[in-house]
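Asks: These are the structures in question, set out in turn.
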Structure I
Amino acid sequence: MKENTTSSSSLSNKTFYVENLGCSKNQVDAETIIAALKQAGWEYCDSPDRAELLIVNTCGFIQSAKEESIQTIFDYRKAYPDRKVLAAGCFAERYNEELLHMIPELDGVFGNKAPVKIADMIPGILGGEKPVYMPKADLTVPERKDFFNFKGSAFVKISEGCNNRCNFCAIPLIKGDLQSRSMDDILEEIKTLLNKGVFEINMVAQDLANYGLDKGKRVLIELLKQISTMKGDFWLRLLYIHPDHFPMEILQLLKDDSRFLPYFDIPFQHADKSILSRMGRKGDRETYLKLIETLRTDFPHGVIRSSIMCGFPGETKKSFAELRGFLIEAHLDWVGFFTYSREEGTEAYNYRGRLGTKLAAKKSGKQRSELEDLQQQITEEQMERFVGKELTLIIEEKVEGEVLYLSRSYFQAPEVDGLVVLRAEGLEAGDIVRARIIKRNGVDLEAVLVNPQ
């Protein structure tokens, strides 16, 4: 990022830009920040060059995310030396006032539990006070009009925090205990999005299955039943359901309403029982394979995404082989791999069976690469089954200078899965079309319109 030469004196004094890092849940927070500041009279800029206030919505889940957050803050400070730079999000929440000592170049630190309240701290920033503001939780989501993903698609967060307490995970340290949004608020938000022309609703949380548990009982099924009464054509995709309490009742709902996508995002993390136990999880290879078999039997056209951790303390050649064998047998459609990150405050932080940092990182990296290569082959095999099929696509964007569009179908979640490259003309982002898949190219697919105009 090069230093910008635009003087702050030539800028409007109520302009801001948001750089979002991290997951889809962080994205919802960033969009909430934008909506809240616009309600307070600020102008949102689509480029940092025109903005007086630069907000970095950070991620602090694992070491690599923290490093990216720090580097991004430094990059913005260097490129825009006369602007105000504010750290928000998970990394800011986790280290709060300490972050100002770590990065004194910051002009303020804002936590992640109430993004709707960001405007409360702005006067202090503009006054040169370098405030640290960690408000209590407020799950209010104002009407969002600016989205980071493509037109026609939106994430809806139904809860914050987590009660699962996996031994490797810092999320409860950052986000706190589970707090569920009211069902009425969620339903109203979805109705508003659909009325604005959004076609794809991606429902997110730290664990969707636990929605409502903080208020007495799990009520995800009741929420979905309410959504199923809404009129119109749309997609609803459920992202992230913990395998240890996967709600089997959900399957009938998906069968009854074709708008509920047979896309199962289940973070298995591992398959060896001893490793899963050390992680604070109850599952094992056979239990997970049985769940996968049930999903595949009930939804032959469905897809399963998961996440897998490499290098957890105590992992042996035998447990790694168990994991590798699981991936071969499970034949998952999409898998995201990440390397164990030793996070202070977690149960696993002081676990034995951990190699020296550099040696562990090298070993974990090699294992991760091996599994990624394996899964690449599996995903390519899984995608082959769609060749020749006629599918509904949502258009994301046009390929500049080409008669091509990037799009996705029901089995491809935004940002993390593959794409369908569509040969067509005259389309716009957010358009919904029918197309026939003609070819696989790696994990992506190629398609042509059915009955083009």
Structure II
Amino acid sequence: MTTHAKPVAPALKTLVIRLHFYIGLLVGPFIFFAALTGTLYALTPALEQALYRDALTTGSDSASATLARPLSRQIAAAQDYLDDSALPSAVRPAPEPGATTRVMFADPSLDAGEHRAIFVDPQSLEIRGDMTVYGTSGVLPLRRIIDQIHRSLMQSDPGRLYSELAASWMWLAALGGLAIWAVTPSPRVQPGKQTRTARRLRTRRRHSLLGLFLLVGLLALSATGMTWSKYAGDNFFTMLKAAGWGTPRVSQSLQAHNVAYDAHADHAMPGAHPTVSGSLEAFDAVERQAREAGLDAGKIELLVPGDNQAWKVREIDRSWPSQVDEVAIHPQSFQVLDQVSFNDYPPAAKLTRWGIDGHMGILFGLPNQLLLASLGIGIMTMVGWGYAMWWRRRALTRDSQTLWQALLELPLSVLALISLVALLLGLAMPVMGVSLVIFLTVDALRTLVAARRRATG
């Protein structure tokens, strides 16, 4: 008895087409919204600079632009404004002449990563602004709102599932579209022909060509977007750390450096030489020491230490070339205890840094932002064309082959391999895994309905 092997190619083709269809139909709206809000985010830096110009720039004339007061005086001005002697949690000295210093205070009423920032003119000590800022990039209120919508629909962690869903599937939709284009010839449509089929085929051709043009950008946005996600992102950074490819950080623990900390060092006896670790002058000493240690970026941030911790000073200029070196400085002796240079990053950590900054539109400035906006508009257009194709042929696809039918037509070895890959992807990207189960459930119901329809004739 001769056993004929099941043909693999037709079933695989059907599987890819149906999966691409489900991604577009069910995940497409989330991808569209992420692209819309991402485009808005990419286009707002210039608007933010104009909207908050008074806070970001000084009122001093150019002749006095280089006569900045000590950082301690600037912080004191911010404290006087707040009528509060509490130390700030972080300070960002003015990065260039004409820019203001950000003195950032912790506020229990704000969300994680947010600070109340007082913007101080480094020359006149005039208070130029008072607003909430967020994250290492220091985004201001307008971009923070757009960022929250883009990241989580302003719904905290539960809302992050939407953006993770979009990022988890977009790369597969892009590669699936590439495969469909490669194996499915695109019929020529007679110019001027306006039948329903002709319009659908023209839309399909445009959808395919635009997808090919944007392919690299789609893959990059999907990969970098997942690094921010709650589940896939955590798994990604856990893997990097386990492989020794994580982003290196300075240690702020004094115990880790085996150095002593005198909690009473600031209470010197008369005639003794006082330390300045607990006073505002410590900011001047720490900034000076960080500069001497080689931190030469215009944009730096001083992070105030907690108990038994060292100061941390880091460069925060994420434009090209990246300047993200950092040092740990003893709170009393002001000795450099630890130092990390971007040049020492593992290749994977460098790629992660560049990928995230490119995704945010920081890496290459305006060209980067325009590229992101173009990508976002292209993605929205593709999703729109995809829905147009579905709408025009929805009656024809009612009885078309389903995912389950395509899967069951595969040889057992191929089916086992696909199942293993799906399981591994689901473990690495749990939101993808759960949504795949939903896809298969919907498809199973559709398969049963189609079978019943055929049975009843």
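Any read-out appearing in this document is the output of simple, stated calculations on the displayed coordinates, not a laboratory observation. As the structure is a computational prediction, the values presented were derived from the model and not from experiment. Cβ atoms are built from the backbone, for glycine too; each structure is taken alone.
Asks: Hey, relative contact order in percent (Cα under 8 Å, 6 or more apart) derived from one of I, II reads 20; which structure?
Replies: Numbers: I: 10; II: 20.
Clearly, the read-out refers to II.
Asks: With helix-only ellipticity at 222 nm (-39500 (n - 2.57) for each DSSP H run of 4 or more, over all residues; to 500) coming out at -10000, pick the structure among I, II it was computed from. Write out the running numbers ahead of the final one.
Replies: Details: I: -10000; II: -17500.
It traces back to I.
Asks: Among I, II, considering only distance in nm of label points 7 Å out along Cα→Cβ at positions 117 and 325, which has the greatest calculated value? Write down the numbers at each step before the final one.
Replies: Working: I: 5.2; II: 2.4.
Top value of distance in nm of label points 7 Å out along Cα→Cβ at positions 117 and 325, among I, II, belongs to structure I.
Asks: Computing FRET efficiency 1/(1 + (r/R0)^6) of positions 53 and 189 (r between Cβ atoms, R0 = 25 Å, to 0.05) for each of I, II, which one ends up highest? Walk me through the numbers on the way to the answer.
Replies: Working: I: 0.45; II: 0.00.
When FRET efficiency 1/(1 + (r/R0)^6) of positions 53 and 189 (r between Cβ atoms, R0 = 25 Å, to 0.05) is computed for each of I, II, structure I gives the biggest number.
Asks: Of structures I, II, which gives 1.00 when FRET efficiency 1/(1 + (r/R0)^6) of positions 197 and 429 (r between Cβ atoms, R0 = 35 Å, to 0.05) is computed from the coordinates? Walk me through the numbers before you get to the answer.
Replies: Details: I: 1.00; II: 0.40.
The read-out was computed on structure I.
Asks: While we're looking at this one, here's another question. Ranked by percent of Cα pairs over 42 Å apart, which of I, II sits at the highest value?
Replies: Values: I: 16; II: 32.
For this comparison of percent of Cα pairs over 42 Å apart, the top structure is II.
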